[in-house]
Structure 1
Amino acid sequence: MQTLAYGSWPSPIDATLAAAHDGHPEFVGFVGDEAWWTEPRPTEGGRRTLVRRKADGTEEPVLPAPWNVRSRVIEYGGHPWAGVMRPEGPLVVFVNFADQRLYRYEAGGEPRPLTPVSPVGDGLRWVDPQLMVERGEVWCVLEEFTGDGPSDVRRVVAAVPLDGSAAQDRDAVRELTDGRHRFVTGPRISPDGRQAAWLAWDHPRMPWDGTEVVLADVAGDGTLHAARSVAGGPEESVVQADWAPDGTLLYVSDRTGWWNLYRLGQDGEGAAVCPREEEFGGSLWRIGYRWFAPLASGLIAVVHGRGATALGILDPETGEVVDAAGPWTEFAPTLAAHGNRVVGVGASPRSAYEVVELDASTGRARVIGAAHDDPVDPAHYPEPLIRTFNGPAGREIHAHIYPPHHPGHVAPGDELPPYVVWAHGGPTGRAPLVLDLEIAYFTSRGIGVAEVNYGGSTGHGREYRNRLREQWGVVDVEDCAAVAHALAEEGTADRRRLAIRGGSAGGWTTAVSLTSTDVYACGTILYPILDLVGWGSGETHDFESRYLETLVGPLAEVPGRYAERSPTERADRVTAPFLLLQGLDDVICPPAQCERFLARLEGEGRRVPHAYIAFEGEGHGFRQAETMVRVLESELSLYAQVFGLNPPGIPTLELAK
């Protein structure tokens, strides 16, 4: 072992390697007997392609560049494709990111558009398609802009003809619902084809606050009738509904404080299938997420857990869950079932997300796609510690601690390591317990990382989630600071070399921390919210346009709270150096937020070392490899300059004053 100062350890995990492994497979499904999924291509402009696993076990990309299988409905998108196998080969419909049109694809041919282009606002968008081949249609969510403003939009369940007759004719699209609800998911059709179910909700609620299950009858001509709410409500979050093979409607609700699985009885009441104080669901940030999948046998595949998640098979008659054996500690909210086969996407602290198939009849699980392949010796991977800390008033704070780790280097015995607190986005989300080469990029150089699932995070029940109600910018900031203080007080971290970083809502937490505490020596702020009044007054997109009413309070009632917590209004309090990173195409947290913050900082005459880097062609969350390389190297350079580190081979970030 060689002794070198923390932050100066040589590492084989460079920024290019970390960027190449960013992103993971998503939105699995079956096309006949074949498992299909979407997969990122960071070096191809950040596009996502469809991949199929053929009968011989080989993986084959379905669509070449520049096709990009990704929806922009509610800006975060959702399930962007559907397919069936026919004697002549697969028939697939998908959403193309560039124009947001639905396309039809058959092997050997070119994709053909099924939907038209609209010149109004951001046009027409589609998500969560369900192929209705016998009707010659695809049923899905239509998001249609009616004006130029971000909230000039309506959403309905619609039927698109598969023959292409709507490609130039908006009137050829049949609207199946009347638009009474602001938000809807795609329909799920009962086994006998006579009923359709979907989720719906309205402003100011977010889907983790209150949604309802809508049930309608399907007439012989394909129209929907007698739509009625059968579950959910303003204070009950239902995040998925689907049908069992026997025609029973299943759904996931948090009515008892935990997202559990229910079945709708003949009396119209919901009965818990497996009542537990753990989650069988999560935050519905993207339309079409699936935490459960009914099997032909009557069993149900479930993604469940308290904190980290597992893939299991639930027997609805006994309530027993048998988890898949394997190394995976997290499963993403995407599942598909075919016969007794279940496909999901799992990961662990030693492996990135990969496509996993579980045989429900034998319990055997195996990797079938996007298999993790160690790009370096795994001895360089961090070894996480699952910790629970005490916060203000004794409240529990959940976190993953990644100490510095290197197989060939240690630091001098009298030196404490620098640490970076990572605040996740959302804020109604969670940091998963998985291998992340961006974390390993720092830990393998001698910089610790603490991922904090602050109050308001998912995975620990509704009470934990509701801690952030009207407390955003308070509870999240306090919880991150409490973890940082605890690490320093117990001798795990160097009190003088603490940093904080986060993107989106985590960028907010980072910026508020730098303007309201003296805990951190510096911070990295990625595509953040910085001005609550601007963001809550039409500057963001429709989906989150009233999110702040829950997180902060109604602007009309508590305007002082908006000003009091906004970093832009407190720019004069920034003393720690910071790095600000922003995508110029971001419509969720637009560049204007950063520009106003910097203008206020300069207007106050503050001479704080900082750097602002804006990236063309990037939106909310960076996807292009060259962007991610520059982001990581710039972030490391910031820490090196502030903490007095000497990482080899890193370009120096120029900090303005």
Structure 2
Amino acid sequence: MGWAGSGLTQACVDRYLDLLRAGTDPGRILFLVRSQRQAEGVLRRLQQLSSSWVGPWRIETFLQRVGRSLADHWPQVCERVPQLPRSFEPIPLAKDLAQFLCGRACALCPRHGEVFADLGLEEFQIWDQISSAAYIAGASGLAAEAVGSRLAAAWPAEGDPGRAEALQAMGCCVERLWEVGLRLGSLDFGLQIRLFGEHILPLAEFWQEWDHLIVDQAEDSCGVALEFYRQGQAHLQSQFFSYTIGGGVSLTGIPEAVARFLRENTQVQLLEGSYRGSAGMIRLGLQIARVLDPRFDHPLTEPLAERLPRVQVLEGETQFAAVEAMVAQIRQLLRAGIPASRIAVLLPRMDAGVSLSLQEQLPEVLPIAPFPALIRYPLVRALLTAAEVAHPEWGAFPTLPAWRLLLGRVLDLDPIRAALLAEDTLDPVGRSLRPKTAVRQPERVGFANLERYQKLLDWLRSYRGGPSLAAFFQRFFAEHLAQGMDLPQDQELLQALIDAAQRFRRAFPAEEDRAFLAMIRSGQTPSNSRFEPDYSRYLVVATPVAYINRGLQADYQFWFDITNPLWSRSLWRVLYNSRVLTPEWDGEVFNAAQDLQARHQILARTLLNLCCRTRKGLWLVRSTFNYRGEENTGMLDYLILKAAKAMATA
């Protein structure tokens, strides 16, 4: 156990190397990490330190281990779960596919529409919340019927009765999602983890694969993972865990339950003096944690600080006035020779306006933001329009903006020529596309462009359905877009769209291709990148969770918009409560007082973790009004300054 940045991951790597030096087969060691990014980093570190050893290296996330174990023992699982098809292996569903399946499953429910009608949620938001609740419940090992009963029992009696009915119905929604998933053999993350706990952990063959378990950042473990560790006590030769004090920020994590298990079942070694942060900042983080959560406790000796950390306040009446004040302070640090990579801006939620403003004024800035939806990219929208035109049997017809975009991208036309060509060739009344001779001002469009347009139109009209939609995207891109699309981003977007189409077809073989287009257009499917930048080289702008998950550190941190209540959001989302669906729920009504206490517990750990990741200074950046012009009412700045003052007078 130790503070963030105190060498916990290195301790796990050292344990792995010790086992190898003792002659242990690397294939008999399971090394669990929090993310694929971390797995790649650990593997690089091991290969540098132990070039003489050859794998197999079993370094993976818990979810990856769940998926591989289900695939390895799929026949046994199918015998125990009769609803499952006798397929070769299970099909994992990413978040977008789980939401799609949820929509399909719940569409057959006669009560679904009326129960969720007055909650103020769009349809895709309902699917998102149901699939999130299913993930948390499955990771906690809960049955579907327990979801609705828990949420309804936790909802305060004085709360909206319509909301209580919707929460009770969540059990039905999760049950339908899992029933359909079992019949298809297409499993969302929650169902995968639940099946692992129910049908893999009891298998003797599973335990015969391993001798040793190493778990880094165990504080983020879910309920089923904790049960895995408990059973490992009887089956494995050794288990080794690292635990971050102040960690545990994942949606399914149960850090307090994990800490109890470790204290009761392991020999605890405390990493007292190996932290890379500042002793003063760690002490400040502990003081903040105690102000927020008076019951906060830890087993480590608090480091002695030679001097108090600098906690300063920057103010602005509006968010953008606060941004200007923060930029001015950052420029002072840069002029003083502080590298941009040693400065970080943390904010309660990613705000496009704030990020763009910082990027315009500070070229060193790089935001850590969720990948945008695929549909936001013009190339993807053009490919979807091309697919609809090439498949008239779908009954779709492009709008004028969609047709104009397709022509502009494929023919490389400027906006004026693309508009002229689109307006003259699209017949919305007859729902047909006209030939090049229909263009009234051919000289303005360009005769060469008209020839290329006719070639494109003939190709789309003569296209006959290929083996798959993914094959269509690949062929269309190669024949019509490849020459002008040599940017890596275009190639990545094409590959992301092809991958999404292949995943969809594999998961839902009976669905029509146009259902895939509807899913992409709904914005559920994110883009992604195989080439994530090295954030440690930039002035990072991120939410606390994104910053912590990437293991970043800085000399100076700016906690932006500190009076915004979103720094500590209610655990009640509209349709679920993450705490209520984990083993850490105590069975009591989760009223406003309980919610505030849980929020402060989470915030205490988060801010301590951030303090452990900075060395020299902290700025609180606050504004009187938020971006809507509403007065910010958060008290977090006051509580932090209270902690700093208490530390100064101690």
Structure 3
Amino acid sequence: MIKRLFCTASPSMAVLSILFYLLVTSSLVAATFKPVPVSSLTVPLIAASNHPNLHQSKDSLDKEVIVLSNQVAYNLYGHKSAMIKHQQILAERLTFEILDAATSKPVFSGKLAKAEKVKEWDAANWYSPADFSAFQKPGTFKIQLIVNGENYQSYPFKIEDQALGKIGIPAMVNFFNHQRANSKQELEADQHIRLFGSDQTVDLRGGWCDASGDISKYFSHLAYTNYMLPQQIPMVDWSMINTVERVPVLLDAVKIKEALVDEALYGADYIMRSLSPDGYFYMTVFSYFDKDPNARRIVGLLADSKTTSDYQCAYREGGGMAIASLARISKWKKHGTFSSEQYLAAAERAFAHLQKFSTQYADDGKDNIIDDYCALMGATELWIATGKTVYREEARKRAGNLNKRLTADGYFVANDNGRPFWHAADAGLPVIALARYLDAEKDADRRKMALLTIKTALDYNLKVTRNVTNPFGYARQNFLYQGKVKEGFFIPHENESGWWWQGEDARLGSLAAAALVGGRLVYPEKKPLGVKKELAAYASNQVSWILGNNPYNMCMMYGYGKNNVPYMSSMYGHGSGKGGISNGITGRDGNADGSGIDFKVEDHGNEWRWSEQWIPHTSWFLQAITAMSDNRVQK
């Protein structure tokens, strides 16, 4: 990620880093790759320019009234909502209309909900929700509002049965194909890449570049924080495997299944190469943001791009999810470079190794909640793949640990000292891990405990989100700030990392997925999305926020919608990829507690915090859209 380059120890070094980055990227050309065909889609794509006009969103935000919406697509059935942002209070219960985008004829009308202010964000603007869930007609539409004789309209969007899956999944498959670390320079360097501090080399070809501004490859990072580690390449692969298994009918309908299967096998092959002879996984292939591909090393990574030989993955450092991916894909009985038998054997070997050494690889030498949910994922997938008792017992132990980490207030604690679990990327993963565990667990008492944990966690997510004025239904959270437990919209900027904060679109995707996957177990209903309406709305609100229904009128899926972040270049022809998700919106820059709201596309080299694409965002968005498209759910 670009962020490591700019988090330097001194202002002078920061300036030199920025100048170096600009020098490198100015000489690059766009990557070429074989795109996945999407011509067979039943829903036409609504695409933005690959190089969007920077003034486009600024102009739209200068208006007294702005009609905000998901700029890409809404599913035909279920929750559909837009937002009117206005500087002056509007007439009560004002009527809005849905217009056919081709004819401009009204096809539906509704009343705006009560206007509200989010004073923490902005004291000047009001927000009035426009709910049109009752409108169930396919097509391309716009929302119109007439105020004092002035006509205000949203950008166009699609409505179609399973529109989000039909558009979003092929887009994301294309994105990950674009992110492959398969340039000539990368392949040649990674075939004989050196371990940090050693002359030993290994073959680590493959995998996906981490971000639009960072061609490094990560199982995880931020390991030194102990509590903020995101799951990266192995989680991407598990998400793909999950989508193939959950929505095969949809994948066949849009002719993307073969491409997604191929991408998942490609990811599994990289995980295989990342398994050391000793049984641990190598955590990071780091580029040092150096044009010379031979500068790449296998490293452990601290702040300010400091590198070490601590490159062995603990469960929480990508090891657990790597085991989960290999074990789950082994059941396909398909092969990439390696066979299904090799995938399973590697997963079992890595599990045996981490059972002995994971805490030695962890920076503080002890397990926390991230180890619990990652080890639970690995053990559960091995249990499902083999039926062996050893994996069943470990899965039960880790599920029990998660049950015990739940507080009376409903949020999880990360350690034994009461630190709240909050996460900028994987906030929904404890629920996803428990739900996957329940795919295997048949014991009634253990199921009851896991289901209670899921229910309590989902109840908490709804409650904390409703605790304040929150017209968008943006997922809120508890966190630790200066020794006290606080609530907020965004993660605190002052945290264990010392520097890392960014937009939280991965967190939103993970919570949307958890609301649906977990909700179908504890609040099942024969309604759209298969859950009670509060959870359906919660999940839909996070997805729509990412796709443009947010205060900045910005669609975070690059190449779709109307307003996108600027194109970001990287080395070896890499850069922003169509279908990828950007970091997104944060608390106000300068507010250590993460309060306020902010989004920047230009910030003297620090705009990565908002505009950079990052593969965990797209991975979790894939899981959310998969859950919304699950063909086992009744309308």
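Only the coordinates and a few stated rules stand behind these numbers; no lab work does. Nothing here was measured: the structure is a model prediction, and the numbers come from that model. Cβ atoms are built from the backbone, for glycine too; each structure is taken alone.
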Revision key, fill the gap. Working back from -15500 (helix-only ellipticity at 222 nm (-39500 (n - 2.57) for each DSSP H run of 4 or more, over all residues; to 500), computed), options 1, 2, 3, answer is structure 2
Study note, to complete from the structure: Candidates 1, 2, 3; relative contact order in percent (Cα under 8 Å, 6 or more apart) computed = 19; producing structure is 3
**Study point:** Parent structure of the calculated result 23, 17, 13, given that semi-axes √(5λ) of the Cα gyration tensor in Å, for residues 231-358 alone is the read-out and 1, 2, 3 the choices
**Key:** 1
Revision key, fill the gap. Calculated from one of 1, 2, 3, Rg/Rh (Cα atoms, Kirkwood Rh), for residues 319-454 alone reads 0.98, and the structure in question is 3
Review point. One of 1, 2, 3 was used to calculate distance in nm of label points 7 Å out along Cα→Cβ at positions 199 and 431, giving 4.4; which?
Key: 2
